[in-house]
Structures are given as C-alpha cells and as structure tokens.
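See the structures that follow.
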Structure I
Amino acid sequence: MLLSIHPLGAVISTGFLSILIGTLWWMLHPKAFVTQAAAKARQSVLAVKKILVPTIGLPHTERSVELACRLGRKQKAEIYLTYILEVPRTMPLGVPLPDAEKQAEEALERASQIVLLHKMPMQKLIHRARVAGDDISKIAKDMEMDMIVLGIQEEAGSHADPLNKTANSILKNASCEVIIDKLPLSVSPSGK
C-alpha cells in the first residue's frame, strides 16, 4: 500500500515545522537585557549626524579629527573641519592675510586626509573672527551641529588655566555637545 501526500498538507506541515523551530530558537536565544539608561545613551550618540572639528594644523587638533571620525563612523556623521582666522581688532575683518590663509588651507588639507581615510562625508570651512571660541560656538549654532570635538594641549607654564581660552569660550557658549580631548604637555600624539 502506497501512501500519498497531498501538496497542501506538505506546505502546511512545513510551515508549522518552521514556526516551531523559529519559536524554539527565539526562546533559547534571548536578547541581552539593556537598561533604559544605557539604551538612551546609545541612542543619543547614534543621533549625532553633524560634527564640527576646529583645527589649527597641530598634532593635537589633528588627533581631534581622528577622534571625531571614530565617534561618527557608525552613524556616518558628516565632519565639518573649520579653521578660524583670528583677526586682531586693530585690523578690518576682511583684511588680506595671505600667510595665515595659506596656513589655514594647509591645516584643513591635512585634516581632510584623516577624514578621507575613514571615507566619511566632510566640509571644510575657513572663518574670520576676532575671538575663535565665540565664532566656533556661533558656527555650531547656525549650522545646527550635534557635537563639537576640540583638541587642546597644555602649554608650558599654563598651570593656572588648564583649558585654553578657546575651550573655555566654547564650553560656556556652545549650544551642542562638546567633547574636549586634552593632551598633557608630557604626552605626544604619537604616544611616545
């Protein structure tokens, strides 16, 4: 006696078996429990889409570009590299400063090479201002930045002010999250 299987019965039994196996797998592999605070912190970092990174072409500011790229990599954040030309109050803001402009372009080019290594979107900005910290805060607000990453280095003899005047101004006036990467005088960016 030959037993025949109806095609509809085969489909139903295969579907039932798949659901049963899937349910057992789900029950035996529970997701890790995450506290609400941890989930909220993770979500807030993933929401960072625009990161402003001031640079002056020195190793500690180039390190801040690397840090910004690493912070924004997962969410493919756009990196805004900026160089602030501080123009003395005794000069008009639009005065030609060819040496300073060349230095700004070179600093932005070096910083952009770091961003290119990470294959992230970027923009380069050169701004003229009287006070760099105030202008950085204004740019961040006007362009709706999610984060500023600022690299600073302790200068010899500056024990009274561990943060420089630019960092102090940004911390006081920024409308977004600020991350400061401070390297002590005794540590070089290469880690030696």
Structure II
Amino acid sequence: MAAMPRATFYFDLGSPYAYLAAERLPLVLGEPVTWQPISLGGLFKSNGRSSWALRDPALRAQGIAEVERRARAYGLPALRWPHPWPSNYLFAMRLATFAFQVERGEAFTLQAFRAAFVQGHDLGEPERALEVAAQAGLDSRAARAASEHPLIKQTLREATDAAHARSVIGVPTLAVGARLFWGEDRLADAAAALRQDAAG
C-alpha cells in the first residue's frame, strides 16, 4: 500500500522560491507530499502583506540574486525571469487547481514552474498558461472551461482561506502536522520533523 502523505506543500506559481522547493521536494523529503495550490495574492491580502519583489528596488535585486545563487548551488538550470515579474497568476493557479482534480497536478505544476523560471515565460498570459497545461497532458478546452467554472474558483479561494486560517503567511510553506516551515531553506527542517514523527 502506498504511503499516505504526512506533509503539505503550499505553493503559488509566481514564487521562484516555491519553484526551487518543488524541484527539491522528492530529494529532501523522500516521501509523498500533498501539493496544495493557493493564491499568494489572496494570502497577502488576508495578511496585509505584499511581495518582496514589489518593494524597494534594492531589496528586489537582492532577492533575485539570492534565488539565482540557490539555483546554482542546487545544480538547477540558470534562471530566466519572466517579463513582467511578478504578474497576475490567478488564471494559472485556477489551472493548477483543476490539474490536481484530474490527477495531473504535479506534472502541470513542475511544467509551469520550469516554463516560468527556466524558459522565462509569463504565466500571467492565459494562452501561455494553457500551452503549459497542454504540455502537461491536460485538454486545453477542458482546462480553459475549468478556469472559469465557479467550483474551481471556489476551491482555490477556500484552499487559500484554509491556509490563512492555518497561519500560512507565504510560499513555499511545508506543513508537518501542526508545524509550519516557511521558506525554501526550511525543507531540511521539515524533513527532520517528518523523521521525528516517524520515530514516534
């Protein structure tokens, strides 16, 4: 019997740190994880925060340099930043929500992250996001229709509200039981918590 996921990975496709985390999850955690798409914009609105990429230009430049440094350290491809970045990822996140409902979620998410941060495509453009969906094995017409379906919109909204209620303040966040590990650099801590739980 397959192991049941004991950790939840909260992500938004607009986050380069979430991209780094997604690429490393299998290696660092070594067991099944529940991938949970949420709207970072909605989460920021609930928390009264905003993205570091929209603040002081010097802070933005430092953040970009740090993401690029980590990608090199992990042996990942050089980053190509979408223009503009960040943009509006709501449509793409609705596609991600749909993809998980039809069991193509992880495939779409990884394809989308790589399209954004390795190939430099703006997933804020619906047609580009739909191209990625097709590449991940989704039917483009079904994906487009789903992105406008009230149930998909509600599912993403409820997932975001639930993350906020759980005290998630940003992405990537790994939840292990009641413990939250915010930041791509906390994956090892989340893995240690999983090992601790397994040891009982």
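When distance in nm of label points 7 Å out along Cα→Cβ at positions 30 and 62 is calculated for each of structures I, II, structure I comes out greatest. Consider the structures I, II: one of them gives 2.6 for distance in nm of label points 7 Å out along Cα→Cβ at positions 110 and 142 as calculated from the coordinates. Say which. Answer by label: I. Where does the value 16.2, 50 come from, among I, II, when Rg and Dmax of the Cα atoms in Å is the thing being computed? Source structure for this number: II. Looking at structures I, II, which one was mean projected area of the Cα convex hull in nm², for residues 102-149 alone calculated from, given that it came out as 3.9? Value 3.9 for mean projected area of the Cα convex hull in nm², for residues 102-149 alone corresponds to I out of I, II.
Given a value of -17500 for helix-only ellipticity at 222 nm (-39500 (n - 2.57) for each DSSP H run of 4 or more, over all residues; to 500), calculated from one of I, II, which structure does it belong to?
II
When relative contact order in percent (Cα under 8 Å, 6 or more apart) is worked out for each of I, II, structure II gives the greatest result. From I, II, which structure was mean count of other Cβ atoms within 10 Å over residues 22-29 = 8.9 calculated on? Among I, II, the structure yielding 8.9 for mean count of other Cβ atoms within 10 Å over residues 22-29 is I.
FYI, it's all coordinate maths here, none of it is from the lab. Computed from a predicted structure; not experimentally measured. Cβ atoms are built from the backbone, for glycine too; each structure is taken alone.
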